[in-house]
1. State the single structure among I, II that was used to calculate mean count of other Cβ atoms within 10 Å over residues 35-42, giving 19.5.
2. When you work out mean count of other Cβ atoms within 10 Å over residues 139-146 for each of the structures I, II, which one comes out largest?
3. Could you figure out which one of I, II the value -22000 for helix-only ellipticity at 222 nm (-39500 (n - 2.57) for each DSSP H run of 4 or more, over all residues; to 500) was computed from?
4. A value of 30, 10, 4 was computed for semi-axes √(5λ) of the Cα gyration tensor in Å, for residues 67-106 alone; which of I, II is the source structure?
5. Out of I, II, which structure matches 7.4 when distance in nm of label points 7 Å out along Cα→Cβ at positions 203 and 275 is calculated?
6. When semi-axes √(5λ) of the Cα gyration tensor in Å, for residues 43-114 alone is computed for each of I, II, which one produces 24, 15, 10?
7. Hey, mean projected area of the Cα convex hull in nm² derived from one of I, II reads 26.6; which structure?
Structure I
Amino acid sequence: MGAPSRPPANGFVAAARKVYNPVGFSKGYNFVLWFIFAGALFGFILARLQYLNFYGVYCNPNSRDGALPGECYYYTKFDRYKVGIILHLACILPAGLLAILQFTPYIRYKAIMAHRVGGWLAILLSVTGIAGALMIARRSFGGGIEAQTVTGVLAIVFLGSLLLAVINIKKLQIEEHRKWMLRAWFYAGCIITMRLILVITNTITASSGYQATMPCAKIDFILNSEEELLLSYPACAPFVNGTNLDQYTIIEANFNGKDAAQIAAAVNITAGMALWLAFIIHAVGVEIYIHLTPAEHSRLRAISYQRQLAAGKRNPGSAGLTADRLGDSDGLWTPREERAKGEGADISKDSLQTPSP
């Protein structure tokens, strides 16, 4: 486990190996990538574990670390959205922590049973957490069509990747299991990049004159003052006097605005775009990473071949959902040793043939 294949090139590499070898890594660049991406996910989750204190932190009007202004209007007044957000937070945060452990080589090598149990638990929590996310999609980040669409797409590709990962590991196709699990959690991680894009976008467009519509009831919840509501948004008078409780008004979308409602409007109109862009970045990034680690893919496929052969699977090495079974490959995958033997036999056969005059 984590044994280096050659001596360290210098003192720095020798010192670094003392850090990443015990975690299960044999190559420094793999450890660096794991540290960056798993570390970002770990920090993001830790910062949001406090949200499990729903009324004390997440929907506490006096808390500066809670939900986006106005979102708790729906989460506290409508049972469907309240159940959805609690289900989402209570399931997806622990699932993310388990995923970090699943990608730690030491766990896979030295605690295989913990890896299996943790994997199934992470999948169960993920499915439940995504169900919660879909329940609140209509209201989360403003609930615009673009935000709902990307939420649905993310749910499909995330759960679809988990399903393909499960199918492949049941077929003992370890390298494909690895790829689909990487894809699943890279897709899920785009929610972190989305936050960075939101901050950059809203900083740039803070005074660009963008506007949005917002229910007066939501603005009233944010401002918590009918007097201030009427003063700042006189179009909400029908809501205040009770003649139209569904009244909407136009509001400036300004991240540096005069009140929290304008900040909420700014985030709402950019959230869908930010999530789409983050998803594209992560979808491309994970494919680049997979294509830059062919040695690990080959190593795991050789292990898959051995285990499938021992289990009596048909087409060992390609028993799972592999490209050579589903695509236009010349033939099914075979181990390097067998290919070498086959090539050697062909050469010997050709050498025995008498050349034609």
Structure II
Amino acid sequence: MKKFIQALLFTLLLVPNFIQAQTQEAGEVGAMWSYPVVYKYDEQVTWYFDLSSTTFAAESDIYLWMWSPSEPDAGNWENSSEFAKLNYEGNLIWSMTLTPTLYFNKTPAEIAASAGFWFRLKNKTGTLQSGVAQVAYTDFSTFYTANELIRSYPTAPTLDKGISILFNSNLQPGFEGATSVHLHSGLNNWDIKQEYQAWLPEIVEKTKFKNLGNGFYKMDLIPKEYYNAPDGYVMNNLVFLIVKDEWASTTPDQVLNAGEYIPPPPPEFRFFPLQLSKKDFLGIIRKNNEPGVNKLLYTITANDVVLTGEFMGGTAEIKGFVNLVTPLKDVQNLTSIHVLVKDNNDNVISDTTIPLKTVD
């Protein structure tokens, strides 16, 4: 009996360590995108993950754990391999560069027949993980039979995001037997140009379309980088024509109107209720938080009493309530409280004094 009790006590002592070692949820992965925007399964691509609404810390080591189309890092949940490590891009965005056929050791047909790219993001030891997510794949194979000269992904590009331009040279007279195809283009009706200059090798390479075979071509670019647009530049359109070899033939002029940039709404912060007494709960709420802001920390000073705490949330909303009733019940002659609120980046959100109404 004594040995049984000792064993039981030993087991109970281990429970906190066991619980601590369990995986914690970091939250759902935010926006995801790829560059190139569209790509073949045997083409190198970079996936981007916005983790600003999670509890993953900036610059932390994060790893990709995938199980579809295959499980490249199988058996290593508690010690992820270096090949699965993401690259930190800044602003709580991480990336992974890979060639799907090589990374998953699958043929294009096998990947196409799979359930898609399903994954979690995690720390190295597996004690912190994101929710289950899927990298979306855009199948552009319909372009091969669509009888379209030009197709772009997206149809309305933006300055700082990628665009893929597809070209079917079979539909353009004069492009038969082309050895190379190039982009002659500009932003905002040629306000900023990237001309095709066939006598400059570096420009020839920069403007060259990728040959997809059978007369089909693809160009991938990010307008701000490709045209070296200055900060604050507003993109209205992308104008271009496509050139065969050394200007042997061209397409008609083309134009892609830019997508409207919609800035995020400004943050909204407030206390509630509007009239407060020491017998109330103080509500604190902040909406439309900046990327990376997922916590509010408060310090409330009421004469000699100091209350501290924090609320967790995400970019959409962080909200919580502070119980004033119990800690302030014995504080006499209290007419106001001072409230300091900071975010998890140590930025001051509010530093104010709130008057208290008198209650019986």
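Read-outs: derived from the displayed coordinates by stated rules, not from any lab. This one's a predicted model, so the numbers in the text were calculated from it and none came from an experiment. Cβ atoms are built from the backbone, for glycine too; each structure is taken alone.
1. Source structure: II.
2. Checked I, II; max of mean count of other Cβ atoms within 10 Å over residues 139-146 sits with I.
3. I
4. The structure behind it is I.
5. Computing distance in nm of label points 7 Å out along Cα→Cβ at positions 203 and 275 on every structure in I, II gives 7.4 only for II.
6. II
7. Computing mean projected area of the Cα convex hull in nm² on every structure in I, II gives 26.6 only for I.
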